[in-house]
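Scrolling down, you'll hit the structures one after another.
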Structure I
Amino acid sequence: MQITRQADYAVRAVLHLARNGDQRIATNMIAEEQHIPPSFLAKIVSQLSIAGLLHTSRGARGGVTLARAPKEISLLEVIEAIDGPIQLNECVGENSTCSFDDNCPLRPVWCEAHEQLVGRLKATNFDNLMKKDSFSG
């Protein structure tokens, strides 16, 4: 399993905003500093805004800020805002489809791994990430 490049860019953009506190940052500045193609970042910002993770404003003093404090935004929220719900295997989740049903010896392994991954991403917020970040000055 691998998250998309778009989700990776989204995570980097949100971390960049978290490092800058309440300061409004121009998207072209984020794109340049995070090495994200500007047109790609525009789409990402739109999706994160729709998900309620970012506030955007246009104009000469426009830019982007976090909609909530970094400690209130989880890595899972950002990834799922871009890629949709995480699902390790088709047999995991509410709408699971498995022809073996409960007789499959692999399903419990996939379910446990899924729960651990989702739990870890949900427990990791951007405040935690900034504390681990050696680049945050």
Structure II
Amino acid sequence: MRVPRPERFTILVIDDDELVREMVVELLQTEGHRVLSASSGEDGLATVRAVRPDLILVDHHMPGMTGHEVVQRLKADASTGPIPVVALTSAGGEDVHKLSLAGAVAFIPKPFDPSEFRRLIADILSVTTGRTRRTES
């Protein structure tokens, strides 16, 4: 009996920490996803405009443009507003609350367990993007 493979998605990781970016990219690629990365909010927004990923993971604490500002800009644009955004950050209470109010659909705290990270991403994709894809079909 053949087991169906889970659906694969394009995911953008925006984080100024190179080690975190590399780890997240590797974890997501091992799940079969197409993963893009950006080291700043500005680069991340440019990538979103060019590629239109299915999911965006964004750190809050970045030089220049914070994750909060990235989420605000994404949600203010009709073409990028529907893309689910997840805060992947060590930010605490008030910052997480701001990210949520700006439109982040979930929060994954750093540091994270790789197995738990994969499970959370699968759950988030199933609830957000997976539902959207099924509806659009």
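Throughout, read-outs are computed from the coordinates displayed, never taken from laboratory work. None of these values were measured; they are calculated from a predicted model. Cβ atoms are built from the backbone, for glycine too; each structure is taken alone.
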### Message
Once relative contact order in percent (Cα under 8 Å, 6 or more apart) is calculated for all of I, II, which comes out largest?
### Response
I
### Summary
Re distance in nm of label points 7 Å out along Cα→Cβ at positions 17 and 65: value 1.1 computed from one entry in I, II; matching entry is structure I
### Query
For which of I, II does mean count of other Cβ atoms within 10 Å over residues 57-64, calculated from the coordinates, equal 11.2?
I
### Message
One of I, II was used to compute percent of Cα pairs over 28 Å apart, and the result was 26. Which label is that?
### Response
I
